[in-house]
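Below you'll find a set of structures to go through.
A short reminder: the numbers here are calculations on the coordinates, not readings from a lab. Keep in mind the model is a prediction, meaning the values are calculated, not measured. Cβ atoms are built from the backbone, for glycine too; each structure is taken alone.
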Structure 1
Amino acid sequence: MGIPPARPSLLQRLLLNPAERRPRAAWRLLGQLVLLVLIFILLGIPLGFWVAFFPGLSEETLLVVTNILAAIAITLSVYLARRTLDRRSFTSLGLRWDSLAARDLLFGILLAGLLMGLIFLVECAAGWLHFEGYTWEQQSWENILLGLLVSGLVFVLVGWYQELLSRGYWLQNLRDGLNLAWSVAISSALFALAHSLNPNVTWVAIIGLFAAGLFLAYGYLRTGQLWLSIGLHIGWNFFEGTVFGFPVSGALPFTLIRQSVQGPQLVTGGEFGPEAGLIVLPAMLLGAGLIYAYTINRLKV
């Protein structure tokens, strides 16, 4: 008779999943975090020297550069963790590119624009917005094109790296270690808390961002891919800030419409933006219904 295999020690069982021959989900998440911090440090050092030697850099330049570095750091850390710790392909996070991916991305952007346009119209009709004019009445077309380019690039980067991390690596590894409900809830809570240092943040804003995390996760769950969620994220920020002039999670980007919110903060979100107000909840419910209709013949996760 052969010698039976040795039973894994307690430490081995705590660290490794014997059936999958890879670290358990908690250690994979921790490993990705360590990689992210190390890469941020390595990229931040040259950025610090650059800022020190060129103190006159414009806010637009710094905004673009910092978001490029964030996109590189998060993408690289997720890629390395996915390949070495998860022992899965990078595309298995929901990044398969095909005709459906392009359609999902475009649908997400347009749906977010529709929802934000409805929020704008409701607040206008309720008298909660003070319209101040259009940007092209005060700025040259060269400045407007530059503003659109900068804000568009930044929001594309933000939509990519926040969804890759939140609905990609966090949600999917949490689901491996827990279950679907807890993975969606915890990844959405982490997504909300990641914005806790934003300007003008309130506890209502954190709750609203948690709801936004659930909404974005729904796009992933209905398609099994990240592209719809990425499109929703890009479109939400771009239409919210650049097109309709609202603050975007506490920050005010380049805007085409100049307006200020004067309605009740609990409903409108005030200086943080609509996601900090109750008005965002029916908009996201409508959005979820339209996502369901759009994906009714699609496979679910």
Structure 2
Amino acid sequence: MKENVLNLLKQETSRLTPSQLRVADYILKNPVDASFFTLDQLSAAAGTSTTTVMRFTFGLGYSGYAEFQKDLQELLRDRVAPPTRLEINIKDIVRDDLFLDCADTQLNNIEATVNFLNDGALETCLSMIQGASNIYIVGMRSSFAVAYHLHHGLNQVLGNCRLLKADSGDNIDDIMNILQSDLVIAITFPRYAKQAVELVKVMKDFGPKVIAITDGYQSPLAPLSDLVLPCSFRSLAFHNSIVAPIFLADFLITAIAVRESAKTKRRLETAEILFKNLQIHVDG
């Protein structure tokens, strides 16, 4: 990442054409909005063409708009605290349509996640899960909900999963037992949980494979991971949406259950006996 992309913009204004100056002016005044705009959206907001935006990024020394946007996002990531995100998002909300807008947002999150993930990455992920001696699933705060769902489902099928809350000192007992044949699945989204990243760093030293469920390759989990599964997490308010990550977790549970159908059937039959003997469920 360049030292500071916004400072670079200010330094280069004298070399920009009038149309490129409109782009720079818009970004400097609306950096957070611009960091999430597509090429078409930024060109429309700045009142210029996509070609101008591309030439603008080339002139700053970038290979294209994607590289420029990545630097801008990384620079602003820590600045985009929940209150700021809420302020940005509510500007475009029509309250009468909020329910349908939320539905559209989550459908778009799932669609974007499906587009991110190719069949090769999913096949690799499933093979890593099936081949692992033990699976450690790491999450914290909102990501812990995804970690819990994935752990609960996979453990019903495989019986070899452990759920680790990243900010718990009890993890040490589990970490000491990690083998090279094990697998770590870590889940975190911006603003990334530092304790989750640090926990994965420590676990990585024991030699297991690591799968990251996160927002993309700029995540601090990416360099620690053997496989990255990007998920979209946009919401209409202040929070990270977990709908798309839950969808991915649900797919992994379903796919493993289908692949391990005989084992799944045996374990579920045994579980039903235990449920009945322990009177876990309400009679109906």
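For percent of Cα pairs over 27 Å apart, which structure out of 1, 2 has the highest calculated value?
Comparing 1, 2, the top value of percent of Cα pairs over 27 Å apart belongs to 2.
Looking at structures 1, 2, which one was helix-only ellipticity at 222 nm (-39500 (n - 2.57) for each DSSP H run of 4 or more, over all residues; to 500) calculated from, given that it came out as -20000?
It traces back to 1.
With mean projected area of the Cα convex hull in nm², for residues 102-189 alone as the yardstick, tell me which of 1, 2 scores highest.
Between 1, 2, the highest calculated value is found for 1.
Rank structures 1, 2 by mean count of other Cβ atoms within 10 Å over residues 110-117 and report only the one at the top, that is, the highest.
Max of mean count of other Cβ atoms within 10 Å over residues 110-117: 1.
Comparing relative contact order in percent (Cα under 8 Å, 6 or more apart) across 1, 2, which is largest?
1
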